[in-house]
Structure 1
Amino acid sequence: MILSAMPTFSSAEKIKVICTTTTMKYFVQEVGGNRVDAIALVQPGICPDHFDVRPSVVSEINNASMVVYHGIEPWLEDLINASENKNVKKLLLNGPWGTPELAKGKINSIKDALIEIDPKNKSFYEKNAADISKELDALNQEIKAKATELQTSQYKAIVMAWQKPFSEWMGLQVVQVYQPPETLSAQDVENLVKKGKDEGVTFVIDNLQSGTTLGGQMAEEIGGRHIVFSNFPEAIPGTDTISEMI
């Protein structure tokens, strides 16, 4: 986590937070409640790396107190530099977030950042973070129990790299991962298909935001099942929160 020095806010002010994705927006809203005004820049159905920056986004940065980001947004620094808000505070929360334990880590970092900005409402942020963490703990137990019941550990999978932590958390045997499709050569794909056949892979798991065509093609060649997971809330109907997405 990278967090620059924060200003202190009065209890009457809302903290405007720019979040690069719906994931970060959700975390900020859950912890900040009515004390924050959070917006997401990147639509949930696309990869943040491919975001087409609009001029209107610069005005959002101008009025923001903090930017929360993953570290996979190559356009962000230029966007901040183009704004009038050179001193906007930046909170980097890198690494995966798609399991309950990983999500809790991000929530705790946001809680600490909001307390530093607005120390008078420390107990408010702590309670909100504790409440959502309890919800995620319950979800963790529920899904782990279901995975055991379904004997997921018996199934092998080839997985898009961004979905490896989630797939392993579910108990699947990840025998191979692959990078974004645009980075793969024809030989890379041929090797993945051969690996899938040799290992008797059951699932090929794609990441929605990275494209799903390649995974479908590989699953068909391997004779396995193609599954698509999403990394961001709101990308699929009924997934407005991290808990619903999981």
Structure 2
Amino acid sequence: MSPPIQIRLHYVEARPDLAGLTPALMARLDAEEEARARRFVREETRNVFCLAHALKRHALALEGVTAPRFRKGAHGKPELDPPAGEPPLHFNLTHTNGFAACATVRGHAIGIDAEAVDRRVIDRDAVARYGFSDAETALLREAKDPSTTFIALWTLKEAVVKAIGDGLTLPLKDFSFSLSPLTLSIAPARGEDAADWHVACFSPTARHRLALALKRPPGREVTVTLERIEPETLAS
């Protein structure tokens, strides 16, 4: 019997005093990441970007990768260059208003996505028409709390796309989530089996929702360790 697949899911919450740590966080970044950080006009966005990429390095260091280099895979998904270990280490990063998370796992494609529950969506119905299945659209229409339902569905769908690394491989409307209980279904024409996927939702803070998607052999057990990291740890 194969051992469980072990996922480490690290997260950090930005605080109002984060700006004082930003120079130390930025010092953790490589030249390309630092250049990207400096292009942000809004200080809050720049601070969370620095926090996220410092968190990425922290998570990788815990897996033994202390001087990571990165490349883009076939579909543009960031990966380690060269691959680390056997089976190779996979990671995925997400950040949103006031929050960042990074997942690590060996040997399996993984995707995560986070959103702030108070995020203002300009046209929720337009997004649903673009990316939600008929069943998801009905679920959203009937929801007592449409905002919470929308964020749950959207983060789950984004996590799957990020795990694959290519939105064209599995278009958004060709797979569908229900929330009670959490289940995934995939259009038969896509040639994908929903049983190959492990999906999960978390509420790591009162303000944020976090979704995870992992492709693995059907029935293989998955364990997830959720670890909160303080900004000072990343800046030290």
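If mean count of other Cβ atoms within 10 Å over residues 36-43 is computed to be 20.5, which of 1, 2 is the source?
1
Out of 1, 2, which one gives 0.60 for FRET efficiency 1/(1 + (r/R0)^6) of positions 124 and 204 (r between Cβ atoms, R0 = 25 Å, to 0.05) as computed from the coordinates?
Working through the options, I get structure 2.
Which of 1, 2 yields 33 for percent of Cα pairs over 21 Å apart, for residues 92-171 alone, as computed?
2
Could you tell me which structure in 1, 2 was used to calculate helix-only ellipticity at 222 nm (-39500 (n - 2.57) for each DSSP H run of 4 or more, over all residues; to 500) as -9500?
Value -9500 for helix-only ellipticity at 222 nm (-39500 (n - 2.57) for each DSSP H run of 4 or more, over all residues; to 500) corresponds to 2 out of 1, 2.
Using the calculated result 7, 31, 36, 21, 5, 0 for P(r) over Cα pairs in 10 Å bins from 0, in percent, pick out the matching structure from 1, 2.
2
For structures 1, 2, calculate FRET efficiency 1/(1 + (r/R0)^6) of positions 116 and 220 (r between Cβ atoms, R0 = 41 Å, to 0.05) and state which one comes out highest.
Result for FRET efficiency 1/(1 + (r/R0)^6) of positions 116 and 220 (r between Cβ atoms, R0 = 41 Å, to 0.05) over 1, 2: largest is 2.
Taking relative contact order in percent (Cα under 8 Å, 6 or more apart) as the criterion, which structure among 1, 2 has the greatest value?
Across 1, 2, relative contact order in percent (Cα under 8 Å, 6 or more apart) peaks for 2.
Just so you know, all these numbers are worked out from the coordinates, no wet-lab data involved. What you see is a predicted model; the values in this text were computed from it and never measured. Cβ atoms are built from the backbone, for glycine too; each structure is taken alone.
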